[in-house]
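Got some structures for you, see below.
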Structure P
Amino acid sequence: NTYRILRTLKNRFGSTDEMGIYEMRAAGLREVSNPSELLLSQKDEELSGSAVAATMEGMRPMLIETQALVSKAVFGTPQRSATGFDMRRLSMLLAVLEKRCGYFFSINDVFLNLAGGIRVEDPAIDLAIVASLISSLLDVSIPSNICFAGEVGLSGEIRAVQRVEQRIGEADRLGFKEIYVSKYGMKGIDPKRYGIRIQTLGKVEELKQALFV
């Protein structure tokens with residue numbers, strides 16, 4: 001991996017919670033000025049199991065691709081693997097999908113990866129991960145011009161996330177046509193300010209109806 005991540009939690013003036021991504025070249029480290037383009041995979045066709053999340057790293061909005069592979073387990077106990085994401089939270093999201101949407105992952109191996117090898121703690125990535133899991137299970141691709149930003153609760157509700165306007169603005173700037181967010185986080189936000197369509201959800205069942213029915 002030629003990329004290096006530098007995080008700073010505070011400086012002499014207080015908390016900063018910032019992150020920079022640098023590429024190692026022959027002349028040394030050079031800053032990656034647009035991390036979102038780095039963390040979105042380049043492919044010629046839409047494939048199942050892929051969804052884009054509008055996340056925040058510190059004060060910086062960043063779009064990152066989530067990739068899921070769901071396949072029938074052939075060696076007894078199903079395998080679970082997550083790169084860049086907390087395994088316990090993945091287990092919780094799988095349980096929510098089984099309970100609220102009727103998608104059964106208990107007989108399947110589940111592998112999850114975040115593009116670029118970056119670890120993301122932002123709970124707003126939940127909605128994209130849920131979308132990528134369903135997409136892979138059903139083998140139905142999600143249009144590449146759609147992205148997601150929302151936290152998923154235990155009862156299947158889509159919770160509002162911080163700085164949703166910055167996330168929407170970054171997706172709009174990068175040419176995405178549609179973003180799915182929590183309906184509880186849109187108070188005081190005028191969708192007409194953006195060129196991107198803003199779709200609001202209250203629970204995961206609505207995501208199922210919107211994209212997979």
Structure Q
Amino acid sequence: MTSTSTIKKFTIVFGFVCSLLALVLIAFGIYVLSSYRVNEVGSLAAYAYICLGVTTILISLLGFVGAARESVCCTVTFITFLWVLLICQIAITFLLVRGEQTAASHLANNLDVAWEEELNSPGAMSLYETWLGCCGRASPHDYIVNDRMPPMTCFKNGDNTKSENLIGTGCRIMFENYWLILLRAFNVIACVMIALELLVSVISCCLCNSIRNDHRRSYY
């Protein structure tokens with residue numbers, strides 16, 4: 001039979017891993033809010049990741065205390081709150097997964113702002129064009145219809161001597177795909193964290209049972 005100390009170690013280790021994943025989700029949410037001008041939909045997505053992370057860390061602290069003190073009362077309280085939290089987290093993650101495309105589209109709206117700035121102040125799009133390997137908002141044609149030639153950043157290796165070097169992909173779709181990839185990656189992290197929390201709840205039940213058995217044996 002597995003000893004109480006071994007079960008306790010498993011509880012603490014898996015709880016620690018959950019906390020690390022939670023910190024990653026919090027960092028991503030803060031990155032979105034602090035690095036870009038996001039609209040209401042983008043903000044909701046960012047706060048959802050922060051909420052997932054913060055609640056996991058808070059509940060994990062209770063789990064750590066219960067395991068460290070080998071307290072049945074504290075551990076049972078932790079398991080109860082964890083299951084309530086899991087239901088909420090599963091619902092939030094489900095909405096995040098379902099709304100990936102919508103959230104990515106809204107987060108990519110920053111590029112529309114950059115394009116408007118480009119029309120008034122040439123060079124505003126250069127960062128996106130260099131970073132994403134794209135040209136214009138939807139295509140190089142966006143420059144032409146505005147009586148401008150595509151800038152050097154619209155050409156491969158900055159070489160505008162050959163027409164075939166002109167990049168035909170617009171930055172809007174590239175930036176949206178960038179966000180879609182990020183959101184999918186962090187949704188996977190959220191799902192892994194929830195799966196580990198489910199595992200922690202099972203291990204915590206085993207810990208609770210083991211502590212009770214130890215207490216019973218101590219009476220004899």
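Tabulated values for the structure
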read-out	value
Rg/Rh (Cα atoms, Kirkwood Rh), for residues 63-174 alone - structure with the largest value, from P, Q	Q
Structure responsible for -0.59, -0.72, with log10 I(q)/I(0) by the Debye sum over Cα atoms at q = 0.10, 0.12 Å⁻¹ calculated and labels P, Q on offer	Q
With relative contact order in percent (Cα under 8 Å, 6 or more apart) derived as 19, matching label from P, Q	P
Which entry (P, Q) yields the derived value -26500 for helix-only ellipticity at 222 nm (-39500 (n - 2.57) for each DSSP H run of 4 or more, over all residues; to 500)	Q
Origin of the value 1.18, where Cα Rg over 2.2 N^0.38 Å, for residues 111-158 alone was derived from one of P, Q	P
Distance in nm of label points 7 Å out along Cα→Cβ at positions 31 and 191 - highest-scoring structure of P, Q	P
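FYI, it's all coordinate maths here, none of it is from the lab. Predicted model, so just to flag it, every value in this text is computed and none were measured. Cβ atoms are built from the backbone, for glycine too; each structure is taken alone.
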